Structure 1
Amino acid sequence: MVFQPKTLDYDLSPYTGLTRESWLEAAEYMLTGIFQHIKDFQDPVVMPRKETEITYPHHYSSPKSQEAERKAEMFEGLTRSFFIAAPLIHNKPEVTICGKRLANYYKNQILRSCDEKDPIFVGTYESLQETVGNVDPFRAFQQTVETCALVICLWISKEQIWDTYTKEERDQIAGFLSSFAHSNTVPQNWRCFNMLDMAFLHMEGYPIDEEIMLDHAQAILNYYVGDGWYRDGQNFDYYSCWAFNVYAPLWNLWYGYENMPEIAARFEEHSNKLMETYPDFFDEDGYTNMWGRSNIYRNAATSAFDGNLFLRNSKADPGLARRISSGSLMQFLGREDFLWNGIPTLGFYGQFSPLVQGYSCAESPFWFGKAFLCLHLPADHPFWTAKENNGSWEKLGEEEVKETTLNGSALCFTNHKANGETILRSGKVSKRKDDIHAMWNYAKLCFNTKYPWEATPKDREDVEAQQYLLKDVTTGNILRGNATFWAGEKEGVLYRRQFFNYNLETEMHWIQAINLADFPVANGIIRVDKHRLHRRPVVFTLGSYGFPDNGTEIVEKSCDGAKAIILKGEDFCGREKQMAMTIYDGWDKISYLRSEGSNPDSEKSIIIYAENELKKQYGGGESYMMISQVITKESHEDFTEEELFPIASVEYEDAWKNGCYGTVTVTLKNGIVRKVNFEEIEARFSL
């Protein structure tokens with residue numbers, strides 16, 4: 001059953017109706033689903049497990065590793081569910097769920113987790129090294145992640161839990177925390193975990209190593225690329241938002257402002273810079289885009305707003321922050337398939353294995369509970385008292401598009417008023433050529449808030465949603481775009497390049513590529529891409545978004561040589577959907593395929609795709625340009641002829657009129673002109 005808030009106020013919250021009381025109700029709703037599986041007061045937070053092949057504890061691990069994984073799972077369940085429970089306990093100290101007083105349960109479980117004599121002891125860093133045989137002296141453990149969740153929640157529920165421990169009990173927990181705080185970590189967002197552990201210990205009067213703290217803090221600063229975004233290893237994803245931009249503001253509050261004010265000032269500046277554009281990362285309904293890894297964490301992406309509001313000089317718009325947070329909360333809690341046996345599925349909506357990483361367990365989705373940290377803000381805080389507003393969406397005209405381009409993080413996102421969707425185009429992506437899962441997460445040409453990315457269809461490996469795929473006709477091998485270089489925006493056109501089977505270990509890593517050029521229209525994106533394919537013959541395809549197939553009407557149309565396929569149907573929730581793909585120059589044909597089990601919204605789906613074959617090694621009169629469009633509507637109102645076929649003319653500068661060099665001028669029927677030229681982008685590429 002979906003969550004149905006009892007308390008609604010559409011005067012205060014005209015977009016969602018949700019209030020602070022609604023959020024408290026949502027917290028109780030989620031915790032009821034969890035605690036129905038905890039039969040005894042002494043039982044840990046270990047949930048039913050639907051998926052067993054990808055997630056841990058891994059059946060293929062050694063017995064020692066499995067023991068360490070079981071400890072990690074217990075701790076992950078405890079601390080991540082605490083993200084939801086701690087704010088509720090803070091607001092309702094006597095709250096009882098499924099017959100258990102939450103404050104008592106978490107107080108007991110936390111202490112036992114830190115007691116080496118207890119059956120549910122989750123291990124110190126040192127004891128875990130012994131458990132796995134100390135095969136790697138620099139190994140990091142999942143417990144480091146979870147200690148950070150623990151200290152945040154102990155801080156939130158300080159009066160109700162932390163302050164009620166005896167000194168000896170606090171010392172025991174502090175010793176456990178110090179073990180992970182001062183030990184090895186992963187050199188990316190994990191540094192924040194160690195920083196907050198140490199900050200909490202310092203705040204509570206325990207000694208810490210200030211040189212280690214400084215080393216982590218300066219490293220975090222050096223991951224910063226501008227506009228509020230941090231690089232997390234090679235990648236940019238929501239870890240910049242639900243990790244860096246939550247933990248750094250808390251670190252400021254607990255430690256930085258007083259002890260490292262210069263670094264704290266930079267963290268504050270970075271968070272405020274994020275707030276300038278981050279609201280436009282969400283769509284008109286406040287929906288979170290399915291993009292990057294760990295998307296089982298879902299609306300945890302909104303916790304960056306809460307992080308900013310912890311700062312001394314917060315710049316977040318509180319009414320907009322609440323509107324997005326509440327909209328994204330209901331994006332998930334408002335769906336029947338979000339929960340399985342009362343707990344969040346391992347998916348984005350329903351269970352969806354293509355999304356899941358091996359570092360996750362059944363309890364990992366509770367990370368989304370970070371969104372509930374906003375309940376630590378008092379009832380009179382502007383986050384709760386300001387009237388909801390919808391930011392940029394209230395200012396856009398009916399057919400207008402707002403485009404935001406961030407070169408540091410290689411992100412370009414567009415807000416489309418005509419359909420209320422936000423489309424993300426990203427770059428600076430490099431994945432192993434055999435890591436298809438990572439390519440789904442990062443290398444799609446577009447990520448759409450209303451059309452979450454679709455995995456490769458099981459029966460057609462040569463077609464994929466929002467991706468070019470190449471098939472070597474000679475060998476039959478499929479080549480995937482596993483590296484996306486970024487060249488930024490120029491005169492309204494975004495330039496990127498995608499390499500296929502990119503591998504720096506060989507000289508041939510740069511051979512097969514497609515230059516990407518695209519720009520937004522009212523309902524979607526037009527592509528004016530140019531192939532750079534050396535090895536031929538080759539067949540290449542380009543897919544639309546995956547379309548939920550719950551009974552779909554399919555229509556084909558043509559106009560002046562252009563061809564289109566239109567899909568009309570409904571998503572899992574019964575909401576009207578419509579999508580069309582149009583092909584122009586450079587494509588032989590357009591078709592569609594049906595798939596099962598590859599779409600996160602619905603069991604069945606349809607992908608429209610364009611196809612072309614280059615038959616000769618060189619020349620042959622074949623077009624170098626591939627022009628196409630994908631547009632969508634959240635209704636069954638027919639696309640107009642101009643929407644389906646928006647291009648009035650395509651003019652080529654070169655004498656062969658096939659786009660082999662020079663400028664390609666695309667004139668739309670509404671008078672907009674876009675000039676595409678790839679000859680100067682080489683110097684602008686970055687990865």
Structure 2
Amino acid sequence: MVYQGNRITVTMLEDGIANMHYNAENESVNKFDAETTKQFGEVVTALEKADDVKGLIVTSGKGVFIAGADITEFVASFKKSESEIREWGIKVNDTFNRFEDLPFPKVAAINGAAMGGGCEMTLVCEYRVMSDKAIIGLPETQLGILPGFGGTVRSTRIIGIDNALELIATGAPKKALAALKLGLVDATVPADDLQDAAIDLVKKCISGELDWQAKREEKLNPVKLNQLEQAMAFNSAKGMIFAKANPKQYPAPAIAIEAIEKHVNLPRDKAIEVEAAGFAKAAKTPQAESLVGLFLSDQLVKKLAKQHGKIAHEINEAAVLGAGIMGGGIAYQAASKGLPIIMKDIKSEQLDLGMGEASKLLGKMVDRGKMTPAKMGETLSRIRPTLNYGDFAETDIVIEAVVENPNVKRAVLKEVEGLVKDDCILASNTSTISITFLAEALERPENFVGMHFFNPVHRMPLVEVIRGEKSSEEAVATTVALASKMGKVPVVVNDCPGFLVNRVLFPYFGAFDLLLKQGADFAHVDKVMEKFGWPMGPAYLIDVVGLDTGVHGAEVMAEGFPDRMKPDYKGAIELLYENKRLGQKNGVGFYKYEMDKRGKPKKVADEATYELLKTTTDSEKQEFDDQAIIDRTMIAFCNETVRCLEDNIVSTPAEADMAMIMGVGFPPFRGGPCRYVDQMGLENYLALCEKYAYLGKAYEAPQKIRDMAAAGETFYATA
């Protein structure tokens with residue numbers, strides 16, 4: 001035994017070959033937390049003193065090779081100064097450098113995901129052999145930072161500048177064959193052969209069959225490209241990367257490129273110092289704080305879903321009532337994740353529509369090479385279209401997705417309740433109608449919940465699981481488990497008009513309507529909010545949602561929250577709806593829609609919209625600068641999010657933020673409405689609310705904000 005720790009052990013195998021084995025006790029995965037980093041340093045010291053080691057393999061005792069650094073430790077670390085973070089980076093890298101410099105060859109045996117720091121651990125080895133089931137990558141820019149354990153330095157020297165920039169800037173993991181093609185790994189083998197293959201590589205290095213010193217040497221020296229070739233590589237990469245990620249919104253890729261440009265002509269140790277400075281610079285951006293926080297919130301939401309799963313009923317078969325676009329999307333999602341599902345409707349043409357929707361989505365996967373035609377057929381076979389309830393006796397959960405009409409929904413739910421087993425869960429895919437109200441028609445209201453999917457189902461990750469007054473915990477838990485099984489992220493909320501997401505969204509639309517009434521240009525508002533980070537501005541968004549849907553939702557919200565969601569004027573959205581402008585669904589809303597070359601609707605300006613809006617615009621028009629537009633719309637949005645926390649509609653700021661990002665596209669780099677308020681500072685946010693309070697109740701700060709500001713609290717702990 002060369003070294004024994006509770007994270008890493010080093011044992012001797014045969015012929016002077018050592019096995020450095022990552023297997024963290026009482027942990028589900030290996031990761032570079034503080035203790036692992038400490039033990040890694042001790043391992044290197046032990047290996048530096050071990051005269052009998054001729055070569056070494058790096059292995060993992062977990063299904064994941066090494067998941068990367070411990071993100072939970074980042075929050076505290078990033079509170080340090082930029083210079084302190086830089087010095088920490090240099091210190092940690094000293095251990096990686098010493099490991100790389102050991103006087104014998106090293107081979108990483110990558111059995112599972114080697115991400116971030118896990119990938120960087122493999123790069124300090126001379127060779128990498130990878131299981132054909134593993135993945136590898138440097139996803140740090142997705143967290144607003146960049147690789148900090150030498151990843152930007154070694155990757156450029158191993159796979160070239162252009163490939164390294166693409167790997168780092170996108171953060172996308174590579175499967176085994178793709179990694180082999182890039183040169184990121186040297187061989188791929190079946191999982192069962194992995195350790196033997198790694199040992200074989202080490203033996204070839206020891207015997208001199210492989211020149212491992214040359215492999216190391218290329219990582220210690222500057223990149224072997226002349227200045228012209230370097231300029232071409234950087235310029236082409238910048239064009240591609242900046243077209244996908246706005247550097248002002250997501251600065252990490254730009255900082256990574258800047259660091260790489262500075263260090264590609266430097267030897268390793270000097271290059272590492274440049275990387276450490278870039279890492280520290282990125283770590284101190286608000287985007288890094290938001291994106292790391294978002295990752296932690298995502299982990300919390302998934303943890304809560306797992307806890308619900310402990311008391312969930314088993315789900316072997318589901319059913320969906322209503323076979324339109326939504327029903328077909330739900331059926332597709334279930335079937336694509338291996339869950340058999342019945343799709344019921346009263347009209348055969350609707351069943352054809354639903355099956356057509358599922359076939360279309362699967363066909364696109366076949367076209368993209370992500371699914372074989374045989375797999376498509378197998379998936380479609382899991383969907384059983386039917387015009388009757390004959391097969392419902394053994395169904396575990398039924399999702400109702402008929403028209404958004406309370407009377408129709410109550411009748412359908414009452415009918416199906418009498419045809420399913422007593423413990424079958426009924427779930428309504430309603431976007432606005434009270435779950436408690438719908439439950440009044442049922443004999444077993446404890447088995448009834450809301451299950452709100454977002455359109456399009458296959459793209460939108462969020463599912464709101466709504467708890468009515470009489471919904472049992474088992475019913476909620478089973479619905480959460482179903483959402484997870486379908487590949488969705490469930491957030492449990494309590495019942496109220498609009499639930500969580502729509503309740504928050506409609507004050508945002510209300511703020512938009514008020515801006516237009518007072519003279520703002522809807523196209524300008526869209527541009528401002530898209531520059532702020534929304535995937536589409538409010539005019540474009542309501543066009544996509546449908547102005548008829550918007551008007552119906554606004555009526556529900558006005559009835560539920562008249563103090564702040566019932567305007568005393570006719571807004572632009574209602575006016576356009578009355579003029580039969582429904583948005584994309586009939587080709588004209590705020591914008592006109594024309595089909596582009598790919599057959600997708602493209603928005604174009606429409607002078608007729610401006611003529612119509614003149615009838616709802618105040619005679620005394622106001623001029624609005626960009627910041628006023630942002631402040632007014634975001635105050636209404638954030639205030640209602642906080643009120644949902646006040647009213648216990650949603651339990652935690654993390655769940656609220658995740659719901660807004662996944663449900664309506666709140667800018668991820670801003671971390672969600674609660675984190676946005678935190679970053680602004682509660683005192684500053686309160687002052688902003690007071691500035692605009694004259695506009696109405698929607699702009700007045702909730703009591704929770706006042707109380708938190710007075711107590712010096714934040715939504716997320718800063719310690």
Structure 3
Amino acid sequence: MKKILIILFISFPLFAHEELAEINIHENLDDSLPLSRINKQSVVKKEVITNTRIQHKNATSLARAVDLEPGVQSVMTCANCGSLRLTLNGLRGENTTVMIDGIPAFSSVSSFYGMEAVPMSGLGRIEIMRGAGASLTAPEAIGGVVNLVTAPTDKNYFSYQVRGGAHEFFNQQFVGSYGNSQGGTLISAQTNQMSYFDEDNNHVAESSRQLQKSWMIKKDNRLGDKLKVSGRVGYQELELIGGTTQNFKAKNAPLDHAEETDFTNGDVRKKFNGESNKISDWIRLKRLDGGGSLTYHLSDDLNVKGAFALAKQEQLSTYFHGYDYDNRDMFRFFDLKVNKVAGENHFLTFGVDHRNEEMTSNSDVLFRMNDFKRDSFKFDTLGMYIQDEWTISGRDEINIVFRADRMKVNWDDKRITNHSLEKTAFAPRIHYKRAHSDTLTSRFSYGVGYRAPLTLFESQHGANEEGFELNITELEKAQTFSYTINRETNLRSSAFSAVLTRLENMAFAAEEYEPLIFRNAAKTMDIGTLNFIHVERMNSRWNLEASFDWFILPDEYKRKLPIAAQETRARLISDYHFGRNELVGFINVIGPRDLEKYDYKDNFNVMTNGIPSNRKGQYAPTYLTLDLFLAHHFTKNLDGVLGVNNLLDYTQTKAKESPLSWRTHGEHTHLDNRHIWGPLQGRVLYAGLKAEI
């Protein structure tokens with residue numbers, strides 16, 4: 001059946017009814033978009049995800065929008081808590097910096113759960129810049145940068161979109177804009193919900209229930225010919241209810257942990273008979289953020305720009321491991337730069353930026369009852385940089401940056417052996433673009449990035465139930481070398497890229513100890529990424545896109561990851577217009593993996609008299625998922641959509657491998673939900689309408 005569906009899908013455009021082509025509505029078609037996913041004008045390699053692509057994927061959050069794009073993975077770190085981290089070039093989620101309109105807006109703490117809270121309403125596009133040194137103002141972006149570009153405010157329109165479907169999926173998006181070339185106002189709002197998935201019907205959910213709501217207001221103004229001011233304020237709220245299938249919110253930490261008697265025959269694959277609080281995670285996130293910029297032109301060749309971001313994020317959480325963990329994260333960023341045109345070939349930038357973050361954590365079980373060490377911290381960094389964008393010739397451009405930062409971290413709990421870290425770091429970068437011809441371009445880059453490992457929360461969902469020790473003595477540091485060659489014509493676009501990242505002093509949680517130790521790795525890791533993407537315009541109505549990713553991860557690095565990463569994958573996207581309709585399909589193929597290299601060997605299915613047995617599978621097979629999207633343009637202002645995510649209903653649980661396990665740490669064994677290597681959400685059918693005036 002799977003093979004038949006794939007053949008029918010790929011072949012569909014060949015036998016679609018030709019008479020439909022006589023109805024010719026072009027206003028809403030996207031076949032005029034550039035085929036290349038790379039911004040052709042940028043010296044720094046910048047890959048763009050359009051708002052149209054986001055709609056085709058039925059993506060309601062940032063984590064869903066960027067998943068499976070070249071070099072990008074949205075990694076589910078635990079089935080219960082529902083955390084989705086964004087990883088670039090095979091690096092971890094804490095090595096990815098998320099910006100809004102070019103301004104850093106998230107920290108490694110606030111991004112742990114926050115990527116599912118970031119809405120897609122009011123968004124114009126997403127830009128992805130992979131590799132250390134990709135950002136001028138975010139040297140901690142060792143993996144790279146994801147930049148959310150909000151929609152412009154210079155148009156007058158109103159749009160409302162609603163989609164609903166299986167598993168209580170329901171999404172609403174509202175966007176309104178009023179303005180002109182001198183400025184305007186944008187208002188957007190979104191609500192989203194999705195129920196749990198329990199594919200093996202054992203009364204333990206493999207995927208958490210999600211509830212999300214958000215709003216944003218953006219204001220732009222041009223005051224005369226010299227001054228432009230922009231400001232934005234937004235609010236996001238996210239609730240995750242994991243494990244339970246009873247919509248139970250575990251507001252208090254369970255007094256007793258799950259035991260073998262809570263499952264039929266002590267087997268996690270069979271029915272759970274215990275109390276809901278023994279398997280339930282509950283996380284609630286509230287975030288209020290704002291940002292803005294001011295640009296003043298002193299002359300045609302000289303301007304000054306200031307930018308800032310403020311964010312306050314609060315988390316309440318209770319974990320089935322038997323503890324509660326709350327935190328409040330305050331993030332502040334300020335940047336001031338001077339841009340000057342120097343001669344005919346140089347554009348210089350001089351700048352200074354400052355970042356401050358304070359995270360305060362609380363826990364009745366961990367800190368009051370057990371007096372474990374707190375992971376609260378204060379972080380402060382001051383940076384200075386100079387950049388030269390040099391147009392060497394009509395075919396050669398180079399971007400050179402020298403940057404220096406003074407970083408200081410203080411952990412509040414003075415019982416921590418190394419409770420402070422103060423370092424100065426230098427981060428040069430160089431990006432070179434060579435236009436071999438009008439259609440062929442090469443890009444080479446080298447960049448240095450560094451990051452102060454701040455808290456165990458970056459690698460774990462809160463402090464560990466046995467407590468933890470901090471032994472961080474060095475900054476994480478990375479050097480990235482990359483080369484990209486792309487060819488683009490009116491009918492096709494191809495790009496091949498190779499990236500090598502040398503990661504030093506990787507911060508990780510050594511779980512073999514009790515309490516576990518958060519420390520730097522002694523060994524340097526070489527992490528490689530190969531990408532290939534080809535887009536072909538078959539005719540005026542049909543585009544095909546194929547891509548392949550290979551993430552080359554050393555075994556030492558794999559053992560330190562929280563979840564097994566994807567190593568090889570291929571993707572085929574077909575976008576076909578016929579008459580008033582558009583049919584888009586995504587075929588995703590994920591290659592096999594040896595799970596034992598990710599330290600999955602301590603995960604078991606059965607517990608008998610306190611002894612674990614029946615080790616869970618140590619091999620992840622090749623699997624395929626298929627998504628379909630069909631849009632019908634009723635009128636210029638009204639669209640209807642019908643779609644399905646994961647049409648083949650493939651999940652790792654249906655492949656006889658639940659994420660739930662008995663996990664052993666030394667002589668201690670407990671229930672865990674992190675044996676993850678494949679999809680946890682099954683088939684979701686949906687339909688919707690979008691109206692715009």
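The numbers here are math on the coordinates, done by the rules we state, and not lab data. Bear in mind the structure is a predicted one, so any value in this text is a computation, not a measurement.
Table for the structure above
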{"quantity": "Origin of the value -16000, where helix-only ellipticity at 222 nm (-39500 (n - 2.57) for each DSSP H run of 4 or more, over all residues; to 500) was derived from one of 1, 2, 3", "calculated": "2"}
{"quantity": "If Rg and Dmax of the Cα atoms in Å is computed and equals 25.8, 84, the structure in 1, 2, 3", "calculated": "1"}
